[in-house]
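Any read-out appearing in this document is the output of simple, stated calculations on the displayed coordinates, not a laboratory observation. Everything numeric in this text was worked out from a predicted model, so none of it was measured. Cβ atoms are built from the backbone, for glycine too; each structure is taken alone.
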Structure I
Amino acid sequence: MKLKLSAGLRAGLLSAVASVTAQTWAVSDLPDDLSLADPLLSDVPHVLSAVRLHQPTAEVPASVTVLDSDFIRATGAKNISDLLRYVPGMQVAPELYDNSESVAYHGGPSIFPKSMQVLIDGRSVYRSGLAAVGWEKLPVAVEEIQRIEVVRGPNSTSYGTNAYQAVVNIITHHPSDSGGDSLTVEGGNNSEGYVYAQKIFTTEKHQWRLNANYRHSDNMQDSTDPRLGCSDGCPDTRESAFITLRGHHDLGANDEMDSAFVIMTAERDVPLYEFSENRVSDLHMETGTRYYRQLNSNHELKVSAYALMYERYQPQSVDSAYAGYFDPDLGALYRLNPEAARQFARGEVPAAADMSDPQQASLIGTLVSRYADPADFIMPIRGELTSGSTEYRADLEVQDTLALRPDLTMIAGFGYRYDRVESENYYNGMIDDHKLRLFGNLNWHINQRWVAHSGLMLEKEDGDDYTLSARAALNYLISPLESLRLVYSQAARTPDFLEENADWTYRFRAYETESPYASDEFYASLQGPGDLEPQRIESYEIGYYGRSGQQGTLAEWDLRLFYEELTEVVYLYPSVWAEQAYCGNRINFSGAEWQLSLSPSSATTLRLSGALINASADPSDPRVSDDDLVELYSPFTQTLAWLQQWPASVHSTASLFLISDAGGVSGDDTRDVQRLDLHLYQPVSLGSLPSQWNIRIQHDFSDDTYTPRGSRYDSDTRFQAGIRLQF
C-alpha cells in the first residue's frame, strides 16, 4: 500500500503546516518536500495511524512506535510477534495451550488476549470465531513491510471497538518500491524453515507485487504436562504458507486504487487433552480494495472494502473415553450445576448439588441408579469428532478528509461490517452480527505553538446499545521536532461472539460403544450469557517527544506517563470446561514507557525501549484470580538494540531483552527472562546477482519460561542461516 494523499490535498495540508509554523520558525527550516507519499523523512518524521492522517510526529495525539523497513531488516526477525518485543509495554509469549503466540499490551490473559486492533494495509486480521489474532500465521512477510506503526493507548476513535488499548498497523511497500524480484531462503535448528519469493509486474497504469511465503518450525519442548494429556510429549509443529497479490492502479488524474488478494493455509499441532489426535488446519481467503478520489485541492474521499472467508478445521479422535461422559442426563445436570456434574463424573459424591432443586435432585437420582455399578459409567466409547468454524466478513468504509481552512483539518466517515460464523461445536449452528460505525477527528493548529485534537467514534451492533469512544489531546510544540502532549481517551470494547453467545460442546460424527445410555454429545458445555456489558477504559497520558541532530547523528525519544482504568472487563478461558464468561472485573494500569534511538554516527545506532508498569486487578468472582485477568504481564521490561555497520558492509544487530517478574500481579509464581538475539548480514554479489547472506542466533540466559504455565524452547540457543537473491 502506498502511503500517500493526492497531490492537491497534500499541497493544501502543506500550506496549513507552513501557515502555522512560519510565524515562529522559518519555512526554510522545514524540509523541501513534505511528500506524504514517503513518511520516512530525514527532517520531520511523520506517522499515519493515530488519527488516519499523515502528521508530523510532534503533533500526534498519541504515543507511537515506528518500526521501519530498515530496522526490521536489521533485526532479522521473521515473525511480527518478535518485532513487537521492541515496543514499550508489549508482552509476547509462546502459548502452550494452543501452540500459538500471545501478544498483549500492558497485560492480559495468557491465551487469546484481545485488546488490540491489528491491521494489514487497513484490513483487520482479528478473527471473529474465537476472538483472536493468529500472530504465527499472519499473511504478510517481513520482506514486504514498509513500516509497522504501533499506537500505544486507546485508539477506538479511529479504528473502533478492537482498538481498545492499542493499534498495530502493518503497512506494506508500494509495488513500485518493493525492490524488484527476489528469493529468500533460510533454515536452522528446531526444524526452522523459511522461504519467501517476490515478483514485480509493472505497466504504465498498474503495478503488481506477487508474494509467496512458506514457514515451518518446531521450536518448543514437547510438554509432558498431564493437564494437556501428553504423557509422551505433545507435538508442537507449526506450518503455514500464503500467496498474496497486491496492486496499485492509476485510474486518472484524480483517481487511484489499491487492491489485494490473499490465500493462506496453515497447520499446527495442539495439545491432545482427552483426544488421541488433535491438529488444527486453517484456510484464509481475502480480497480488498481501496479507492482514492481527489475532489479538489483540499478535499479527498477514500472508499475501502474487503471480504474474507476463514475456515478452521480440527479433526479429533477419541480411542477410549468413558461412555458416561456422553450421558444426556449428566449434560443436563452440568447445565444446571457444573460443579456437581464434575464431581459425579469424577466418581465423587455430588456435594455441590442443590437437592432442594427438583430438577437437580431428579437428575442425580437417575444417574446414581443408572451407574450403581461404576463399570457401566467407565464403559469405553470411541469415535471421531470435528471441531471447527467457517467465518465470513464483509467490511465497507467511506472516509472524507477535508482541509476546512489552513489551520483546521477534519477526517470523518462511516463504516459497515458484517460478520458471520458457522460452527456446530462452538455456536450450535450459525451466528452473525451487523456493525455500524460513525467517526470524526478534528486537528486544529490553534497557533504556532499549540495543536488540539478531538475525536469521536459511535458504534452500534446487533442487540447492543450504542457505544461511544472519545479522545481529546493538546500538543505544545517546543519546535517542529519537539513537543509535550496531554491526552485523554475513553473507549469501549463490545463483547465478542465467544464471550457472549458461545454454545460450545463436542459431538461425535460417528462413535462406537456398548453403553445404552451414551449419546453423541459430551456432557460439559460452555453457554454464553448473551447480555454482557461493553468493556470500558479511561486513559490519561502525559507525553514528551523530541528529535535532534542531522541524518547520521540523530537522537529521537518519546516518554509516556499513563494511567488506565478498565471496567466491566470480561474474562473467559476459552474451553468447553469454562463455566461462564465473568464480567464486571476491574484492572488498573499505571506507569511509564520510554523509547530512545541514538545514532552517534552514520554507522552506529542504539535503540532503547522499556516500560515500568504497575497493575492491580479486582475480579468480580472468587473463581477468577488476579493472575487470570493479567497473567501476561511484567512490571518491568527493557530492550536494548545495538545496530552497527562494519567494514566490507557487514552489518550486525545485537538485541537484549529483559523481562522481570512476568506472570501476573500476585507475585506468587513469576518468571525472569533474559534473551539475546544476534543478527549478522552482508550484501554480496553472486555472479551478476545482488545477494545478501545472514546468520541469526537467539540465546536464553535464563531457565524460566515466558509464562508460569508455559514451555521452554527445545534449545537454549537457536540459530538460522539464509541467503537472499535479487533478480
Structure II
Amino acid sequence: MNYLKKLVMAMFCLIFPLLTIAQEHPGIMLTKKNIGAIRKGVETYPILKKSYKKVKTEADKALLEPINVPTPKDAGGGATHEQHKKNYNTMLNCGIAYQISGDKKYAVYVENMLLKYAADYSKWPLHPKRKENHQGGKIFWQSLNDFVWQVYTIQGYDMVYDAISPKNRAAINAGLFEPMLKFFTVDCKETFDKIHNHGTWDIAAVGMTGYVLNKPEYVEMAIKGSSKDGKTGYLAQIDQLFSPDGYYTEGPYYQRYALLPFIIFAKTINNFQPELKIFEYRNQLLAKAINTSLQLTYTDGTFFPFNDAVKGKTYETPELVYGVNISYADIKPSAELLSIAERQAEVIISDAGLKVAADIQAGKAKPFSYVSQLIKDGASGKEGGLGILRSGNNEDQQALLLKATSQGMGHGHFDRLNILYYDNGVEVFPDYGSARFINIESKKGGDYLPENKSWAKQTIAHNTLVVDQTSNYKANPKTAQDSYPEVLYFKVDKDLQVMSAIERNAYPDVQMIRTSALLKVAELTKPLIIDVFQVLSGKSHQYDLPFWYKGHIVDASVKINAFKGQLKPLGEKNGYEHIWLNADMPIENKTGYVTILNNKRFYTTHFTTDNAVNLKMLMLGANDPDMSLIESKAFMLSSSGSANQTFFNIVETHGKTNPVSETTTGAASKITELKILNSNKDQVTVSFKVKGKPYSYQINYNNKENFIKLN
C-alpha cells in the first residue's frame, strides 16, 4: 500500500503541469467520445431507456417552472433547503437531457440557473440556521450540503459547458465556482483537511471542479491536502477511513453515503488522467468498498443499521447505483453486480451505465452471493471487526452479526459486542439506529434529535452487556476512539459458523468476551444461535444483558406479571431514563426461556447463568416529551452482586403460523437442559439437549487450533 501511495503521489507531481492543456467536455460521467453510443443505448437497452426516460421527464418538468434560486434561510427539510437540492438535481438532469437529445433548451436552462447563482452567491452570508458545532454553509445550514450541491452541479455544468458562451462561462466561473473553491478550501479549510466524510465531499467537490475549470492547483490540493504534502487529501482519506476489507469506519449507513464522493472523484481522475490508475490504488480498494457495502445489507437490500443509521435505507440508494455501475464498468466487472443493478432498476446515464445496461441485456447477470465473513476494521485491519454469519438462501436467510468494531468516530455508538439477528425477511433482534427523522423539519429540522445522545448511542439501547447502568467508556467518544475490541476467533464451516471477540477497556476492571455462533444440528431444520457472554472482574457489579426484539411474546418459562399501576423508568441516566419497566421476575434455578412470534415464525431464547438473575420486561418511551422515540420492546437478564458472570443463551428458530387457515405448527421449542459446566478466564464449557440428544460446546480462549470443541 505504501509503495502504491508513493507511486501515485509521484506520478501526480509529474503530471500536474500537463493539465494546462485544453479540457474536453463532457468529461466526468458521460464522456464526449461515448455520447453516440449512449444515444443509441437509450433506444436499445431497456434499463438504460427507462433510466433516461426518468431523467428526461424530470428535466422536462423543470423547464415548465420558472427558475427559483431563493435566498437560503431554512434548515434541513425547509423550503429553501429543498429548493436548492432540487436545483442541483435539475441541473444534472437537464445536462444529461441536453447531451442525449441534443436540444439546446436544456443547456439554456442550466446556463440561466447558474448565472442566477453566480449573481447571488457572493451576496449570501453564512447560512442563518447553521448547525451548532458544524461548519456552516452558504447555500445550506451545514457546509457538507454545499459540497454535495457542488458535486452534482459540476457534473451538470460539465455536460453543458460547450453550449455556454465564453462570456457567460467566465461570469459563472467568476461569480460562483471560483468563490466556491475559495470557500471550500480557505473558509472550510478545517473540514477540507479532516479525515471524515464531510472532508471527502469537500475534496471531491474541489477536485472535480478543478478538473472541469482546468485549475490544476485545486486538483493537487484535493489529492494531497491543503498543504499538498499528502498528510490529508483524497489519498489520505482512502488510506485512513477504509480497512483493507473495504469497511468504512463510521458503519454501513455512512459507508453508503461517503462512497459517492470517493467513487465519483476516482472516476473523474481516471477520465482526466487514466495513466494514474487510481482504481488500482490499495489493491482495488474502492471495488472492495462497494462489495463490502453490499455485503453490509440483509437480503432485502436494507443496510444493517448500527451506529448513526437511518433505518430503511437500501442499496437502491443513488450512491450505490453510481458505485455498482462504476465498479462494474471501470474496476472489476463481476456478474453479480449486474443482479444488484437489476434490483436497483436503474443505471446512471453514463459510460458506466451503458456498459451495465448492455451486459444485463446480454444475459450476463448472476445472483448476488451473500457470504459469511469477518470484515476487519481500521486502516491496517487491526481495530476489531464485524462478523456476519449467514445461513439459508436469499429468500429465507438467517443473518447473525457480532459487532466488535472500533468506535466509528462521531457517528459511532457505545455498543461493544452488540449482536443483531435477522430471519425470514425481518429483524428479530434489531438495532435502534439513530434517533432522527431525516428531512422532517418539524423534528429538529431533520437533524439528530437530543434522544440520539440520551438514548440511541447509549449501551442499553443495544443487544449487549451494560455494567452498573453505565454506558461503555462513560459515553465519551474521544475515550472510546482510543481503543477497540480484539477479534479472538472467526471460522466458517459447513455446520458451525462462529465469531469470538473480547473487549477489555469499555469498563474499568471489567473484561467482556462474547462468542456467538450459528450451529446446524441434525435434529432441526434451522441452525441454532449459540451465544456465550462471559464477564470477568475483580469487583461485584450489576450486569444487564438486554435483547431488543421485534414481534410479540407468546410464551415464557415464568409467568409474566406486568405491573398494573403506574409505570416507572428503569433508571435515571445513560438511556435507562427512557425505558419503562413493565415487569421484573426472579428466575428460579437461573435458567428459563422467552418465545417471540414474529412474521409468522417462532423464536425461543433459552438462557442460563451461573449467578442469580432476574428477567425484566422493558418498553421504550419514558421521559420522551416530544414523542420522538420509536416503539421498541426488550426482555433483559439482570444480575447484581457478582464479579464474574456467564450468560449462556440459545435462540431456536422454529415453527410457523398461518392466519388464513388458522393453523400453527412447531410452536414448541425442542431445546432443553441448558447448563454451564465450567467458566473461567481460559475456558467455558456448556451443554444442552436437542430433542433429548445431548450436546456439549467448549470455548478454549487460548487455543486457536481448537477454539471450539463440539460434542
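What to note about this one:
- Among candidates I, II, the computation of mean projected area of the Cα convex hull in nm², for residues 160-551 alone that gave 27.0 used structure I.
- When FRET efficiency 1/(1 + (r/R0)^6) of positions 296 and 312 (r between Cβ atoms, R0 = 25 Å, to 0.05) is computed across structures I, II, the figure 0.95 traces back to II.
- Identity of the structure behind 8 (criterion: relative contact order in percent (Cα under 8 Å, 6 or more apart), calculated), options I, II: II
- For -9500 (helix-only ellipticity at 222 nm (-39500 (n - 2.57) for each DSSP H run of 4 or more, over all residues; to 500), calculated) the corresponding structure among I, II: II
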